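Some structures are shown below for you to check.
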Structure P
Amino acid sequence: MRILTIFLYIFTFLFVTSVQGFPIPKNNKVVFDVIRKNKVIGSHEILFSEKNGYIHIETNIDVEVKIFFVTAYEFFHQSTEVWKDGNFIKINGYSDFEDEREYFIKGEIKDDFFFASGMDGELKLDKNLIPSNFWNQDVMYQKQIFDTQKGIVRKLDVKEIGADTIEINNIKVDCIKFTLNAEKHQKDKKQFPEYTLWYSKNKELMKFKFKSTKDDKIIQIIRKQ
């Protein structure tokens with residue numbers, strides 16, 4: 001039984017700023033709760049590690065919705081990015097959607113181009129294109145992104161709304177608020193939903209939300225640790 005379509009991209013308050021330009025937690029881990037109708041339906045976890053000057057970023061999203069103890073919806077995504085000196089180098093990913101759609105994503109910078117593969121097959125892209133994971137606030141300043149769940153390029157329309165204060169784990173956090181819209185791909189079954197995102201002054205992603213294109217319920221992804 002399908003009750004909603006979720007596209008999650010998708011990313012301790014003690015952070016240090018890395019040479020990459022995006023924040024990395026001191027414990028090398030960030031966890032978000034995925035919430036629908038005031039119930040936690042999954043988790044969004046990001047793990048950071050460093051080896052020989054390369055930053056590895058692993059994203060794990062696991063969502064399950066149950067109705068009367070019966071699983072109505074499941075979604076799983078795993079990807080690993082590699083960065084060096086603030087530059088995106090490589091990605092490998094896998095997504096399993098609710099209707100048996102599976103996507104294996106690969107991408108790597110070679111010869112001043114970004115060679116990738118996914119839903120649209122083999123692609124030769126601009127080397128400056130960055131992944132769509134929202135933990136990196138630089139996504140908010142891009143005209144295009146590489147969709148890490150389907151392996152395609154999407155045009156973006158992002159607006160900075162301004163300052164906003166939200167409460168996370170009973171702590172008030174001053175944030176910058178954005179809205180993000182992405183173009184619909186010809187193979188998408190639904191219009192890409194509008195996202196609202198909140199980043200702290202230290203560029204930490206604290207919260208984001210969107211409206212399900214299936215049942216109009218609000219999905220919130222909120223920082224847990």
Structure Q
Amino acid sequence: MTKKQRGEKGGPKIRIAIADDHTIVLQGLSAALKDEEGITISFVAQNGIEFLEKLKSKPIDVALLDLDMPEMNGKEVLEILLKKYPEICVIFISMHTNVQIAGELIQMGAKGYLKKDCSVEELVDAFYNVLDKGIHQSDIVNEALLIQVQKNHKRQEAMAHFNFSEREMMVIRLICSGSTSESIADRIGLSKKSIDRTRSKLFQVLHAKTTADFARICIEKGLYQPINMEE
């Protein structure tokens with residue numbers, strides 16, 4: 001359904017929910033969107049837990065999430081929505097302008113990423129684009145996608161060089177993210193003994209002695225890209 005069709009008087013509206021821990025931001029966004037014909041705000045929340053609780057009784061089409069929130073941040077909310085409410089399109093709105101953050105969130109399954117100084121017009125366009133096109137390609141998202149392509153190329157080269165499998169790459173990512181052998185085994189569906197063997201092999205191949213050393217080497221060689229919460 002096009003933006004014009006959604007915006008027609010009496011036609012279906014995009015149901016959105018906003019989560020941000022700053023009251024002034026919630027009030028500002030609500031005021032800015034209240035006169036948009038094709039949009040209705042189903043609810044607002046000041047953290048991820050409140051957002052998910054309200055979502056149980058108030059269905060939405062699009063979630064507009066702040067990245068940094070107390071109790072449960074936007075990234076954690078996204079992970080839950082992808083599992084329990086995959087039909088909801090998620091757009092992040094944040095003060096962070098680091099394209100690495102945007103890139104990882106888009107790769108996870110977010111459909112858009114906007115800076116908090118974006119115009120109301122772009123915000124409204126984002127709602128329509130994520131529903132009609134599956135993504136809103138803001139400048140920061142376009143840059144993040146380009147960088148991600150480059151990183152993926154570097155990752156493929158590193159995999160080929162070390163002859164790592166996709167399963168080994170998953171173990172690398174989980175180790176670098178701080179997961180224990182037990183949690184990795186549960187996640188992948190293998191025994192702890194099997195994960196320990198894989199871990200030992202990876203450390204030996206990369207000449208790493210500690211987990212911190214392992215993570216550093218993996219980042220340097222393009223085998224792992226952590227999310228960076230700094231500006």
Calculated from one of P, Q, FRET efficiency 1/(1 + (r/R0)^6) of positions 23 and 143 (r between Cβ atoms, R0 = 25 Å, to 0.05) reads 0.60, and the structure in question is P
Source structure (of P, Q) for helix-only ellipticity at 222 nm (-39500 (n - 2.57) for each DSSP H run of 4 or more, over all residues; to 500), computed value 0: P
With distance in nm of label points 7 Å out along Cα→Cβ at positions 71 and 191 computed for every candidate in P, Q, 3.2 is reproduced by structure P
A value of 1.19 was computed for Rg/Rh (Cα atoms, Kirkwood Rh), for residues 119-206 alone; which of P, Q is the source structure? Q
Here distance in nm of label points 7 Å out along Cα→Cβ at positions 103 and 199 was calculated and came to 2.3; which of the structures P, Q was it taken from? P
Cα Rg over 2.2 N^0.38 Å - highest-scoring structure of P, Q: Q
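The numbers here are math on the coordinates, done by the rules we state, and not lab data. Nothing here was measured: the structure is a model prediction, and the numbers come from that model. Cβ atoms are built from the backbone, for glycine too; each structure is taken alone.
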